[in-house]
Structure I
Amino acid sequence: MATGRKRGARRGKGRPTASETGVGREALITAARALLQELPPAQVTSTAIARRANADPALVRYYFGNRENLLFEVAKQIGAEANRPPPDEGDPLELLADMIHNTFRFTRSAKHMQRLMIEELDSATSAEVREKMREWNRQPLSNYAKLQELDVEGALRQFDPLFMHLAVVGISDFFASGAPLVELLVPAGTDMAELGRQYEEFVTRLLTDGVRKR
């Protein structure tokens, strides 16, 4: 009598085929993160994530409970990489420039991240998920406030940390999420990576000069 499972036979209930395929929770997070570089969040479904990871869609439910929790894990992972502790010392203008560059780096590493938070996580059914996202998004505000505390020589004009954060996020995010429109405005064949570098430098000068006391 054959001991193996017949082709086409149904699996019993319990753990999906993770042990057979070698696909774990980190592989699903990696797959979701990669898809968010290519697609708007609404198209990053459990099925699409599982397909990218070469896994059974049931693994999303097994490891995370639902797609919402998986996307939150992606957001948390990227946020941990992007967020830095408040500065302890340094030139305020240089620190501000560094924070702006860091936001641009984050935007490049997570093309649809802001849209993910707006469309998906802000309306999350889990109160815990919403609160954790609030905490993560407050970190840049603390950093901007700390930067002003370090300005003992009064080199900067006073600014609202919330407004600065919203401005930097909006300015950096549109260049990535609005890439199709940006490409319509520049000559064919434009090196978009180089254009992005020039844009980032322009924005950094614009904002640092805007708060520098004359």
Structure II
Amino acid sequence: MADSCCESACGSQTAKADPRWRRILWIALIVNAAMFLVEMGAGAAADSRALQADALDFLGDAANYAVSLAVVGAALAWRARAALVKSLFMLGFAAWVFGSAVLAFVNGTAPDPAMMGAIGALALAANVGVALLLYRYRTGDANMRSVWICSRNDAIGNVAVMMAALGVFGTGSAWPDLMVAAIMAGLALTGGVQVFRQANAELRTVAA
């Protein structure tokens, strides 16, 4: 997190002076929107809650990148407010995944591990590529940090989906799929709390 208003100000200057930040956000937006469509279809076909949860995460991230593009170069207060909105996206995603996992536990069947593994690998490649592009901006203001946290969490989630595919293949049970969905919800929860706290701190700095 930012430790002072100086660090936040530096983040603002970086966003204004570096057109590369805007280009990276556009790339991330397009990649995440495309992967949402791919994973949602594959998740339904494979009956995988982990894939469906990851697809919804891609959709949330695409919305987050769109918000970030809208506030590039804006005043710190507006960027902090945008980060607050994005933290609520992350927390809402966590709640949806937990609820979906509970329903799947009651009604679901074992998903298709082969499709889970293949789509999980594709999603991992997409998220690692985006995360590498965003790495240099990971210590900026709350808005920039939220973008980095989303991409980092996505890559971790994709590895977990691939591990779940192996677990489903080995056990023939839906448990690995449901456990990974819960882990992904936990990542979204912790990331959302981090962004929420930093954005609030930046808004207090502006008010002071």
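Brief remarks follow.
- Read-out mean count of other Cβ atoms within 10 Å over residues 144-151, computed value 26.1, structure in I, II: II
- Highest-scoring label, criterion being percent of Cα pairs over 22 Å apart, among I, II: I
- Which of I, II yields -20000 [helix-only ellipticity at 222 nm (-39500 (n - 2.57) for each DSSP H run of 4 or more, over all residues; to 500), calculated]: I
- Structures I, II were shown, and distance in nm of label points 7 Å out along Cα→Cβ at positions 160 and 176 at 2.5 was computed from I.
- Which entry (I, II) yields the derived value 21 for relative contact order in percent (Cα under 8 Å, 6 or more apart): I
We did not get these values from a lab; they are worked out from the coordinates using the rules stated. Since this is a predicted model, take the numbers as computed values, not measurements. Cβ atoms are built from the backbone, for glycine too; each structure is taken alone.
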